[in-house]
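Alright, structures below, take your time with them.
All of the numbers you see were taken from the coordinates with simple rules; none came from a lab. None of the values given here were measured: they were computed from a predicted structure. Cβ atoms are built from the backbone, for glycine too; each structure is taken alone.
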Structure I
């Protein structure tokens with residue numbers, strides 16, 4: 001089945017998604033919480049520390065509430081790259097819980113060298129209230145040229161002033177092995193033969209792991225480490241990194257909006273056009 005506009009409106013079934021306090025802590029550790037200083041983020045990495053009620057990283061919503069994209073079975077997944085990710089929370093995530101999530105393809109765009117597929121996942125609690133909305137865009141190399149719309153353009157601009165916050169995180173050489181335990185078992189991130197078929201010399205780090213590191217930087221600087229203030233986040237993946245590289249998150253705060261860019265050790269953007277809403 002080709003990737004073109006005929007996929008718009010295609011949806012998967014409603015899926016029951018649940019998570020535990022252990023899942024939330026594993027996720028926090030997998031995106032670097034406590035990595036530099038094990039005592040610095042105990043609210044997110046432990047459940048029984050005196051004076052610290054367990055909290056959940058906002059970016060965990062993408063893992064806890066997300067479901068598989070409703071893509072055709074015959075699509076070559078070695079050609080897929082995560083292009084953009086956004087989420088909006090209706091409230092803070094509980095340390096354990098359950099939702100019903102459904103994903104629908106909202107747009108398919110012809111980028112020439114490939115096809116961009118946009119999906120929207122909505123997660124509702126058992127009372128029917130919206131818990132979160134996730135927006136995901138994936139790029140399939142070699143699937144473009146079908147004559148479709150190129151899609152909307154973004155109005156995001158890089159601020160000309162110095163960033164208000166700069167956070168530097170070093171990822172671990174085994175970071176992908178740890179992050180995959182949160183549920184993303186794509187062999188692109190661990191299997192050299194699979195990643196080589198995708199055009200990479202070695203397995204790359206999950207883009208959502210880099211996204212999680214970036215979310216931590218935003219939470220601790222722009223939101224004073226308070227998940228209740230963290231409402232939404234979006235960003236475009238522009239370049240993969242390999243486990244062990246250093247990430248630098250530059251953040252510009254303007255009222256309740258924070259713009260950000262994450263770069264690798266060479267200064268190349270790996271997450272660009274970032275925006276977060278902080279209450």
Structure II
């Protein structure tokens with residue numbers, strides 16, 4: 001029986017060629033084929049490290065059809081190395097389709113770890129790193145984009161987004177509308193490159209700063225937005241404001257409608273109102 005090959009996900013530098021690992025170079029040299037998101041970009045990397053392995057294009061527009069071909073070749077015993085334009089393949093990248101197909105076909109998938117813009121930006125952002133959610137690029141379709149933004153409104157984890165320079169101002173304005181102008185964020189650009197920059201402030205600050213630069217040459221480089229999540233204090237304040245128009249009886253009845261018994265409903269309503277349960281009891285009377 002013919003032995004199956006293997007698929008390697010090989011991380012490549014996000015800007016600084018010095019970040020290319022010796023194992024990544026060795027893997028690309030030893031592979032039978034390199035599947036590259038953009039062969040025009042990857043050939044520069046291969047030439048720099050004198051890697052002669054044959055390439056094929058694997059990108060967003062052929063991700064399903066080409067994935068079948070790559071899996072078939074791996075089934076025939078070939079070693080396939082997958083690279084993105086920069087960073088980690090399969091993260092906000094068509095490689096995720098190939099990984100799923102390969103695993104479903106019983107092909108071994110392994111990884112040569114390395115740079116990832118999202119994690120690198122999070123690490124130097126100054127925002128909380130213990131819990132975060134990665135949203136990559138927001139959808140461009142209006143309805144889907146709005147739904148995604150609304151879904152982030154009450155997110156308490158740090159939010160990591162990608163954005164292109166020509167859309168930065170528009171995205172900042174939309175996020176400010178949903179999350180509030182005072183929400184803190186870090187704008188990270190040109191990671192690992194000569195002009196690497198981390199800017200910190202709130203949405204109002206950045207909207208004012210970039211208002212005059214929209215569409216001009218000053219806004220350059222791919223951006224990673226690292227946004228602080230909504231605080232528990234904000235969530236609590238909003239929760240309390242929901243009940244501000246409730247009478248004491250309506251307030252208790254609302255909690256009862258959520259499945260709480262009378263005693264627990266009164267306890268929660270009293271806490272919302274900043275009064276004792278005894279005071280609430282007398283109000284109900």
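The table below gives the values:
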| read-out | value |
| --- | --- |
| Read-out distance in nm of label points 7 Å out along Cα→Cβ at positions 101 and 133, computed value 3.1, structure in I, II | II |
| Top of I, II by Cα Rg over 2.2 N^0.38 Å, for residues 149-260 alone, largest first | II |
| Value -4000, calculated as helix-only ellipticity at 222 nm (-39500 (n - 2.57) for each DSSP H run of 4 or more, over all residues; to 500), assigned to which of I, II | I |
| Value 12.7, 34, calculated as Rg and Dmax of the Cα atoms in Å, for residues 221-268 alone, assigned to which of I, II | I |
| Among I, II, structure where volume of the Cα convex hull per residue in Å³ as derived comes to 132 | I |
